[in-house]
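What follows draws every value from the coordinates through simple rules; no lab data is involved. This is a predicted model, so every value here is computed, not measured. Cβ atoms are built from the backbone, for glycine too; each structure is taken alone.
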Structure 1
Amino acid sequence: MAITSRDQLIAALANSRHALFDKASLANAVAGRFYSLWRATGQPGQGAIPTAAAVCTKALLGALPFENQVLPLANYMAWVDVATSLATATLEIHDRLCHQGGLVGNVATLQTTNLPLTLAGVPAERIGPADHSQMQWWLEWYSDTGTTAVNATVAVTYSDESSGNVVVPMVATSRASGLYQILPEAGKSGIKAVNSVQLSATSGTAGNFGVTCSRYRAGFFTVVASKAEVFDWASLGLPQIANDACLALIQLCTTTTTGVAKGVVRFAAG
């Protein structure tokens, strides 16, 4: 049963379940870049660094808590109340579908540790459209790599089963929790797998990074530091949240830290 009327929405909000987040600030950020709050401490707890390719679910430490629904009911993200310690902070909630780690920054050879990363085992309702157009793929840093700026050539498989190489420029000293987006080539709708990663040169330090696939579910922002902003169902788009979704925060930074982020997410069932 979908929420199709305002009366249904009001009734669902009256019985909504809440999930709290209170994430500590991450240092060493760069303005204009995305950062994952998966490893930020606080509530939810600090997510683990993946040691193998794995499907992510709400059971993982680091995911926002919510209750699965039994058909015909479904969960909808209907309300977010958020405050950050920084002005003009932009936050997004993604369903973290799958991830892997164990790639290093001090080799220039082809890396396939824990790769390929595919969507095998991820339910179709979490993936969305069959052309994978709502998938967002990232190189995610778990510990710092070296001071040399390099390019990463990422070998991917597209939704139409063709393959290609995506070049991702990386800054010097890529820091823990930083994200680099792997964007499809022009004319391709979506990526369905990442097969390998090769750096153009050694960055100088091994560090640890990996590949993460996520699906954007909602975004919101703050204008004034330490002032709550409310985003209702219309602002959020009332996204349906699939059972077992691994909901996690990412942030588009505006300064050298992510700042503290606190908030409440309300899930309406209908």
Structure 2
Amino acid sequence: MCCLTESNKITTDVDSLRSEIRDKSVRVIDVRRESDYKQDHISSAVNLPLAHLLSDDSPERVLTLVNSMGIDDETPVVVYDDTFGALASRVAWTLEYLGHNDVTLLETTYSHWKSLGLENDSTVPEIQKKEHSMKLQPDILATSDYLESVKTRDDVILIDNRERLNFLEQHIPGAISLPYRTLASNDKILRPKEDMKRLLNNRGITGDAEIITYCGSVGTLSGLAYYALKSAELHNAKLYVRSFKEWKKLEKPTEKQEDASYWDLSAE
């Protein structure tokens, strides 16, 4: 199974990224809208708006995009957004699926980076195209057919990362609710490792089970959960990229939680 880096690092801290930018040893990807990127961004960052990626996220097109951003197999990549890490997670996962090992999330948002007075500008860097290989990692992808075949197995845990109320109204049978808002800390997109382990453990998400995450439509909220699992050393994780929107469209079975308690309604 593909791992993110040699050390399984999930996020890159602010000081490390500043150092890597000075050394010109990293490719930074800003996944915000082009208009926001052009206004200002982390110095040296290239722009890949999530919507642009999702317009066609076939491996062949993703490979073309990766090459155009000057990323080869050995290039360390750090991805950031201004949306609590969810958009960046979807892009990072896509690179990982393509077979890129060294991709991490910036530990915080761009707004927080700016609030700290750190390096940003409006310069669009000139990029020299590189050649990346394609080594797809099917172990981290769940399709609707795959999910249908494994969702009743005892060694498979299915996690719904949508808002709690969405889960209560309708979800894939057997799923556990883990609202995306519970994954962050005050100033970071993910809780500290031991804190994350406690959160997951309280939900019964532990051990050697295969864990599949899903959200509403395109795998952003569940992408963040995918990296939350990795940060807690639960590496047997898959992302159901097309998520609940596809599941409903295919008229697969769903269930509703009939008797919700106060705890069910809280975001914790």
Fill in the blank from the handout: Note: FRET efficiency 1/(1 + (r/R0)^6) of positions 71 and 111 (r between Cβ atoms, R0 = 35 Å, to 0.05) at 0.25, derived from one of structures 1, 2, originates from structure 1
Practice task
Supply the structure label, taken from 1, 2, corresponding to helix-only ellipticity at 222 nm (-39500 (n - 2.57) for each DSSP H run of 4 or more, over all residues; to 500) with the calculated value -1500.
Solution key: 1
Handout entry: Which of 1, 2 leads on relative contact order in percent (Cα under 8 Å, 6 or more apart), largest value
Key = 1
Practice task
Output the label of whichever structure in 1, 2 has the greatest value of mean count of other Cβ atoms within 10 Å over residues 31-38.
Solution key: 1
Completion exercise
If you rank structures 1, 2 by mean count of other Cβ atoms within 10 Å over residues 55-62, the highest one is 1
Handout entry: Test item: FRET efficiency 1/(1 + (r/R0)^6) of positions 47 and 199 (r between Cβ atoms, R0 = 30 Å, to 0.05) calculated as 0.35, pick one of 1, 2
Key = 2
Problem - When mean count of other Cβ atoms within 10 Å over residues 95-102 is computed for each of 1, 2, the largest belongs to - result: 1
Completion exercise
Note: mean count of other Cβ atoms within 10 Å over residues 87-94 at 19.6, derived from one of structures 1, 2, originates from structure 1
